[in-house]
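Each reported figure results from applying straightforward, stated rules to the coordinates on display, with no laboratory input. None of the values given here were measured: they were computed from a predicted structure. Cβ atoms are built from the backbone, for glycine too; each structure is taken alone.
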Structure I
Amino acid sequence: MVGRIVAATDLPVSSDLDAGYGDAGETTRRAIGVGVVGANVEDRLRPLDESVANVRAIVAAGEAEGVPFVLNARTDAFVRGGGRPREESIADAIERGRAYLDAGASLVFVPGILDADTTRELVAGLGAGKLSVIGLPGALPAAEYEALGVARISYGPMTQRVAVTALQDLAIDLYADGVIPASVRALN
């Protein structure tokens, strides 16, 4: 499916490669083979040495294929951190993120709703232009993240959720009276 997406555009394509599907290096090599130039790969809070080994395998696959592969190494320090204190999640994200950057990752993706203070601490710990975040309801505006030194904002599944919600709402209207509401915008 990723190959179909790559074939449909002239733009560079980055893919979500989950946690590497059991062999992060081989998965990356195969993704590069269909034209992918970057990826998100998550750590799921596995032991740090195991996660760093995955980052190294991904970077090595890009080098072996001759592709300047952009790895957005995701740490789940917040989303899988349980109920631990915020400070522990920040320290864990910075420790893991630094290790991933040292192993060759381009960016560190820290998903979760990050307020300005948390974002500021993460940028201070990882470096300006090294933090990647997700834009979710309740997140900071893009301009504020940019001013804080965030390199990338992913909107992940949110655009798809908006589209599916609109489709569900339309289906409810159609089942109710069989008429598309007048508020639906026509395509030009």
Structure II
Amino acid sequence: MDSIKKAVAVWLDSVVIGLNFCPFSAKPRRENRVRFKVSEATNEEELLEDLTFEMELLDKTSSADVETTLLITPAVLQDFFDYNQFLIWADALIKRNGWKGVYQLASFHPQYCFSGAEVDAVENLTNRAPYPILHIIREASLAAALEYVNNVEEIPERNKKRTQELTVEEKYRLFPYLFKTK
């Protein structure tokens, strides 16, 4: 479990924060308010239970202590299609439990592919993580952070441009899990 958390922490620090894909992530990480939780779920039902537990934990915990949770799923949802189907269940869980407007999920996966993009399009790197991850975001915190960031609507295009500027060496260094040698 520690090696999984470490791989995700390295990805968060070097890719998400290091490439400034998310201008909101550096402060909570620096303040140790990002929870890394490795799910032991082996099926979707167990993962929904873990997701519920994490949102209930955030309900009981101040954002000053835990801002956000990265729920890492190394044993389930390895296929990106299955992962996307699960997101429908996760959204239904949020609605059913009255968390709509309280939490939202950001999605990261080793095979991440934006709708309409080619599978090997470099822009997909912005959401490619070493493991499938469900990032639970507090909407109130996001709304507050948005007040301090200019041109938020330009972030996706800026991130796409940044990935296009990466050299082959940088891609191998930042995304070693995508370039495993046989």
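Taking 1.6 as the value of distance in nm of label points 7 Å out along Cα→Cβ at positions 70 and 150 derived from one of the structures shown (I, II), identify that structure. It must be structure I, since only it matches.
Kindly point out which one of I, II the value -15000 was derived from, the read-out being helix-only ellipticity at 222 nm (-39500 (n - 2.57) for each DSSP H run of 4 or more, over all residues; to 500).
I
Determine which structure produced the value 4.1 for distance in nm of label points 7 Å out along Cα→Cβ at positions 30 and 86, calculated from the coordinates; the candidates are I, II.
Clearly, the read-out refers to I.
Of the structures labelled I, II, one was used to calculate relative contact order in percent (Cα under 8 Å, 6 or more apart), giving 24. Name it. Matching structure: II.
-0.57, -0.74, -0.83 is what came out when log10 I(q)/I(0) by the Debye sum over Cα atoms at q = 0.11, 0.13, 0.14 Å⁻¹ was calculated for one structure; which of I, II is it? Before the final figure, lay out each step's value.
On the way: I: -0.57, -0.74, -0.83; II: -0.47, -0.67, -0.79.
Label of the source structure: I.
Mean count of other Cβ atoms within 10 Å over residues 46-53 computed as 17.6: which structure among I, II? Derived from the structure labelled II. From I, II, which structure was FRET efficiency 1/(1 + (r/R0)^6) of positions 110 and 142 (r between Cβ atoms, R0 = 25 Å, to 0.05) = 0.50 calculated on? The read-out comes from structure II. Computing distance in nm of label points 7 Å out along Cα→Cβ at positions 22 and 126 across structures I, II gives 3.0 for structure I.
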